[in-house]
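Next up: some structures, all given as structure tokens.
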Structure I
Amino acid sequence: MNTCLIVIDAQESFRHRPYFTEDDLPAYLSAQNALIDGAKKAGLPIVRVFHVDGPADASNAFAIESGHIRPLEGLAPFEAALTVHKRRHSALVGTGLDVWLTEQGLNRLIVSGVRTEQCCETTTRHASDLGWTVDYVTDATLTWNMQQPDGSPLSAQDIKARTATVLAGRFATVATVDEALARALA
């Protein structure tokens, strides 16, 4: 097999951000856990990515010292083939992940995790530009409502739809959990 599942930033740090809500968390966890379970059953390697940033201080939820750099509560347990800590939006910047993927002969990536429009989208675009084939599983990504520059609201659902629209056919195949797993086994 030449496919790898990447689980990006599915970590407790986000619970400590003012925008965090559990509104979409159950649906996300259901899809993410189904993807993890399917990858495990198929024998696909799973990469765990944690975002670590800012001052190395216990009050910073994205610092190791906070104790929040750990899997999001409710995430299915898995043995990661590789765990990386990233400090940029793309999981391929400064982590060695690109080297590891190449060494493993992996040329198809399944991208999932947190946040839909930030680290998941950025990693997808970067991976595509570097030559990987990417399946982007929108249902297995999570984000929250945002405010647009003009002050108007932008819903998490609209963010997910926008992300899928700009990635589809350009940087990735937008897929369901079942479609991504089936493509990995084809």
Structure II
Amino acid sequence: MRDTDFFTSMSDRNTAALILALYEADRPLIMKDLQDITNHTQTLRQRIDSMEKDGIVDVEIVSTVHKQVRIGLTEKGKEIALLVSMANTIIPGDISEKSINMRYADPILRLLRGKEYVVQKDIKDVVRSYDSTTKVLAKMEKEGLVTRTVSSESYREIRYSLTTMGKQVADAFETIFRKIRN
């Protein structure tokens, strides 16, 4: 059964990239500056609203000649950004292409954390989107965060386990989750 308390703004696509962009800017940015990451304005606003609800960002609407929406990291957001940055450096490549920036990467990593393995069916019970689950697990496997094993007992049982690198990233995301929930 899907537990909505298990999901946060980190479960959305591009959240990690948005946090890193704000962290690297070291100052509030206007929403327009973030459209390279999420070019659909309504989707970007939903991500920002979700991050604001989780206490990661402050949003300020400034009326000058044109209305501007300024987004900056809160103190909690800066702590989370540091953890996202650490996870980002563990995995080679650009953040826009990494699994940690994909939808549902966060809950999948936390679900696998501390377990010898999790059966794919059990992951799909939590994350109901078959396509998203399949894509993020394949990307995580390619990056070396998880290993995929087909059970010798049942050819239909696919098991996923965290690698050593995957455990480090999952630990970071568990800490982020606790910071958001507290």
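Bear in mind these aren't lab numbers, they're just calculated from the coordinates by the rules spelled out. A quick note: this is a predicted structure, and the numbers were derived from the prediction, not measured. Cβ atoms are built from the backbone, for glycine too; each structure is taken alone.
Ranked by distance in nm of label points 7 Å out along Cα→Cβ at positions 67 and 83, structures I, II are topped by II, which has the highest value. Tell me which structure, out of I, II, gives -9000 once helix-only ellipticity at 222 nm (-39500 (n - 2.57) for each DSSP H run of 4 or more, over all residues; to 500) is calculated. Considering all the candidates, the number was obtained from I.
If we compute mean count of other Cβ atoms within 10 Å over residues 35-42 for structures I, II, which one ends up with the highest value? Before the final figure, lay out each step's value.
Working: I: 17.9; II: 12.5.
When mean count of other Cβ atoms within 10 Å over residues 35-42 is computed for each of I, II, structure I gives the biggest number.
As an exercise: mean count of other Cβ atoms within 10 Å over residues 75-82, calculated from one structure in I, II, equals 14.1. Which structure is it? Label of the source structure: I.
In terms of mean count of other Cβ atoms within 10 Å over residues 43-50, the structure with the greatest value among I, II is I.
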